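Asker: Alright, structures below, take your time with them.
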Structure 1
Amino acid sequence: MTYRFHNKLYTDGLSERKIKTICKQVQKGKIKLGIFLVTLPLVEEGLLEIYWYPELLQPVYRKIKQEVCVVGIAKSREDAYSLVERIIKDVGCNDGNISIADYFKEST
């Protein structure tokens with residue numbers, strides 16, 4: 001599994017330096033316990049997904065050959081939920097549809 005960090009990366013108050021460090025550690029597959037990643041869905045259905053980073057290091061996820069697009073980094077699950085809420089508010093809702101994929105469509 002490879003990770004791509006979107007250029008519209010949402011964070012919960014982490015410093016720029018801390019974000020860069022976390023991104024490098026995730027890319028290298030190092031264990032980082034206090035991190036939650038908000039990603040675009042790994043399957044076609046859904047809007048956003050929240051993962052405790054060590055969960056993604058499990059064999060079942062490592063077998064996935066798909067690139068994971070990370071759109072948010074948080075220090076706790078609650079902060080990750082807040083990021084998702086912020087993202088949905090930023091994307092907006094047109095006619096009952098929330099177009100997360102379109103919002104994050106541009107290249108990273």
Structure 2
Amino acid sequence: MLRAEGIVKTFFKGGANEVRALNNVSLSLAEGEFVTVIGSNGAGKSTFLGAVAGVFPVDQGRIFLNNEDMTAWPEWRRAAGIGRVFQDPAQGTCPGATIEQNLALALKRGQ
């Protein structure tokens with residue numbers, strides 16, 4: 001189960017370009033559940049997924065995987081339980097590999 005509670009993320013905090021990308025975002029997913037995150041450009045979709053995956057540390061809130069608080073875990077440690085699919089296949093796949101080979105690589109991620 002994946003659970004995010006009250007996630008807040010601000011970029012360039014205190015600067016002229018400060019942006020509150022996530023403001024009190026929460027989500028709960030049961031094991032085997034599938035969800036699609038949709039929204040307009042700049043809505044915070046990628047930032048939220050990046051926060052869950054550990055790319056962006058959160059300013060506030062907690063992230064749990066199987067009821068274990070992983071908020072402070074580094075990205076490499078989260079990789080065993082968190083996977084993402086990118087819109088641009090070149091960002092998340094090996095272009096010279098087959099679909100089967102790419103899926104096999106994804107399966108081994110974090111092992």
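Laboratory data are not the source of any read-out in this text; all were calculated from the coordinates shown. As the structure is a computational prediction, the values presented were derived from the model and not from experiment. Cβ atoms are built from the backbone, for glycine too; each structure is taken alone.
Asker: Ranked by distance in nm of label points 7 Å out along Cα→Cβ at positions 54 and 78, which of 1, 2 sits at the highest value?
Answerer: Top value of distance in nm of label points 7 Å out along Cα→Cβ at positions 54 and 78, among 1, 2, belongs to structure 1.
Asker: If distance in nm of label points 7 Å out along Cα→Cβ at positions 30 and 46 computes to 3.3, which of 1, 2 did it come from? Walk me through the numbers before you get to the answer.
Answerer: Details: 1: 2.7; 2: 3.3.
Matching structure: 2.
Asker: Check the numbers for mean projected area of the Cα convex hull in nm² across 1, 2 and tell me which is largest.
Answerer: Structure 2 gives the largest value of mean projected area of the Cα convex hull in nm² among 1, 2.
Asker: For relative contact order in percent (Cα under 8 Å, 6 or more apart), which of the structures 1, 2 scores highest?
Answerer: Details: 1: 37; 2: 25.
Ranking 1, 2 on relative contact order in percent (Cα under 8 Å, 6 or more apart), first place is 1.
Asker: Another question, if that's okay. Given that Cα extents along the principal axes in Å, for residues 6-69 alone, derived from a single structure, equals 42, 27, 18, which label among 1, 2 identifies that structure?
Answerer: Values: 1: 31, 24, 17; 2: 42, 27, 18.
Only one of 1, 2 returns 42, 27, 18 for Cα extents along the principal axes in Å, for residues 6-69 alone, namely 2.
Asker: Match the computed value -6000 of helix-only ellipticity at 222 nm (-39500 (n - 2.57) for each DSSP H run of 4 or more, over all residues; to 500) to one of the structures 1, 2, and report its label.
Answerer: This figure was derived from 2.
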